[in-house]
Structure I
Amino acid sequence: MYAPQEDTRLLARAVRDEPRTPGAVVLDVCTGTGALALTAAAHGAAHVTAVDLSRRAVLAARWNARLRGLPVRAVRGSLLSAVPGRTFDLILSNPPYVPTPGPLPSGGAERAWRAGEDGRAVLDELCEGAPAALRPGGVLLVVHSALCGTERTVEMLRESGLSTRVVDREIVPYGPVMRRHARWLEERGLVEPGVQKEELVVIRAERA
């Protein structure tokens, strides 16, 4: 778990751009500190569930919700398997997406960002599972780096029958995690030598 960065801010803006729906039921997957779950609750959602594999993240989300008096329930688990059989009006996710060498960590802080050599270890599972958890008219909002393959995310969600598009983009300086892996990204040919910025994208997918 680490402090919210530009990707969280970008996705929070997309959440606030969504129409307010009385009684909306929201799921925030990979919640971290709970910042996005709290944004959804403050935006008028009636019931918000925040999910994370990290015990520390779940405790932080619970504490932050309590401090703000917002209706957020935080539970520990892996993506959609933490809420089996439930459906939602809005699913949010800022998942781990940083392309990194070596095996995925089984614990520790790096689990919050390491996502395999293509950055899609969590993204692909989310894209496969989220459509079935959306109610009719439900929306998925997900943010990630364009290095992970924006079109791949869009295509996966469209193949599941969702109306999908990129609703926001922003080029931002590398944060501490990206700077740490900059040389490896260059060696893999994922970025040009000397590049210290990445494009973040917010993808919106809606069930008919």
Structure II
Amino acid sequence: MTYSGAVKIDGPADVHELTDLMISKVAVGPMNNNAYLLRCRATGQQLLIDAANDAATLLTLIGDDGIASVVTTHRHGDHWQALAEVVAATGAVTYAGRYDAEGIPVPTEVLVEDGDTIRVGRIELTARHLVGHTPGSIALVYDDPHGHPHLFTGDCLFPGGVGNTHQDPAAFASLIDDVETKLFDRLPDETWVYPGHGDDTTLGAERPQLPAWRERGW
């Protein structure tokens, strides 16, 4: 089946099958958060991005193979409600951005800086620190050697705009600057974007809107 990235709470996962990596996307309530399970096809090792909520759904998705690690994209509570339960069940190593870790009640074992590499099996993800939605939000880039990049943006980039900066002009300027220089300027239009809520997009679909986003200020 063709991957669409359109998932619903209590619905099945949508699976994006790449040559070296499988990406399974689920939505969990009550805030329609996305969680992503990454599985290295060569080793079977798995990593979870955002244990947002509904630990039972996430643990079913993870299955008997467990996870080696879980990455929390940022400190907001809707992205870590199931983290304690998932870590207790799997023993996964916890990762989060250095400047958001203090706001996550489950201890962060690996503090992530801009440009750091996070590995799952033979797969390498590059972290990008994006300031504005929170002080320490991170996005993760998988530069697929067999195709285009894949980008997990948390709540920093969605179809139609950057993340909420609560009408703070300085925070908005910081976020859109980081998103433009660290994501749009470095990655091609074909880059597939997996956000923290809602449907997927591509950088190419969003790139023409950047001037309008700056003008409107959100």
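Just so you know, all these numbers are worked out from the coordinates, no wet-lab data involved. Fair warning: this is a prediction, and the values are worked out from it, not measured in the lab. Cβ atoms are built from the backbone, for glycine too; each structure is taken alone.
Consider the structures I, II: one of them gives 3.5 for distance in nm of label points 7 Å out along Cα→Cβ at positions 8 and 176 as calculated from the coordinates. Say which. Please report the intermediate quantities before stating the final value.
Numbers: I: 1.3; II: 3.5.
Source structure for this number: II.
Which structure, out of I, II, was helix-only ellipticity at 222 nm (-39500 (n - 2.57) for each DSSP H run of 4 or more, over all residues; to 500) derived from, given a value of -4500? Comparing all candidates, it corresponds to II.
For the read-out mean projected area of the Cα convex hull in nm², for residues 128-191 alone, a value of 5.5 was computed from one structure; give its label from I, II. It must be structure I, since only it matches.
When mean count of other Cβ atoms within 10 Å over residues 24-31 is computed for each of I, II, which one produces 19.1?
On the way: I: 26.5; II: 19.1.
Going label by label, the one that fits is II.
Once distance in nm of label points 7 Å out along Cα→Cβ at positions 48 and 104 is evaluated on every structure in I, II, the highest one turns out to be I.
Here distance in nm of label points 7 Å out along Cα→Cβ at positions 120 and 200 is compared for structures I, II. The highest value is that of I.
With distance in nm of label points 7 Å out along Cα→Cβ at positions 96 and 168 computed per structure, which member of I, II shows the largest figure?
Structure I comes out on top.
Sorting I, II by relative contact order in percent (Cα under 8 Å, 6 or more apart) from high to low puts I first, with the largest value.
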